[in-house]
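Trainee: See the structures that follow.
Read-outs: derived from the displayed coordinates by stated rules, not from any lab. None of these values were measured; they are calculated from a predicted model. Cβ atoms are built from the backbone, for glycine too; each structure is taken alone.
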Structure P
Amino acid sequence: MDLRVIENLETELSIEIQGEDHTFMNVLKGALLEVEGVTAATYDMNPEQSGGQTDPVVTVKTDGSIEPLDALEEAAGGVREKTQAFRDAFESAA
């Protein structure tokens, strides 16, 4: 997964995530919104036909109690934990 920082401010971070689609971005956005101190989490993905970027750009805004990059790290860890819990439950059901 290739990441490109577009903007990194004290309470706002925008990162382009190459090669991802709506499936992953919706999961990441949901996980970000669960992190305490995150006030907004969005992503933008323009279709190729629009002439805009084709890779999604996620933007995280915080209230200052947590740095946006730390919020992104916490959210990614939450996604990893939920994915592992689902995998374990699936394997034990089989």
Structure Q
Amino acid sequence: MKKFKILILNQASEEFEEAFEYYKEINPKIAKKFFNQTNIALNDLKKNPFYQIRYDDFRMKIVKKFPYIIHYIVDENSKNVTVYGIRNSYQNPDSYPKK
């Protein structure tokens, strides 16, 4: 099976950077763990992105050990996973990413 390509939109990248900086201020070791766990989750999506659709066409993948969720859409034809957000799970669902 061909792996999917991960495309991270600017908004998702900015959200990740903001979270990373937040954890870095608390403790650089925690920031490194957040970075690693997010990369593990993204790499998992390369192999199997077909988690349940949660809203519109968006699927979600939890970043283990952190309260963050990756919001993404799968394009089966082009084998792309487009990441629209890396959001704190405590945020209001009304602010979830849109296409």
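Trainee: If you work out distance in nm of label points 7 Å out along Cα→Cβ at positions 42 and 66 for P, Q, which one comes out largest?
Mentor: P
Trainee: Once mean count of other Cβ atoms within 10 Å over residues 2-9 is calculated for every structure in P, Q, which label goes with the largest value?
Mentor: When mean count of other Cβ atoms within 10 Å over residues 2-9 is calculated for P, Q, structure Q comes out on top.
Trainee: Using distance in nm of label points 7 Å out along Cα→Cβ at positions 10 and 26 as the calculated read-out, with 2.9 as its value, let me know the right label among P, Q.
Mentor: Considering all the candidates, the number was obtained from Q.
Trainee: Of the structures labelled P, Q, one was used to calculate Kirkwood radius over Cα pairs in Å, giving 14.1. Name it.
Mentor: It must be structure P, since only it matches.
Trainee: Taking 29 as the value of relative contact order in percent (Cα under 8 Å, 6 or more apart) derived from one of the structures shown (P, Q), identify that structure.
Mentor: It traces back to P.
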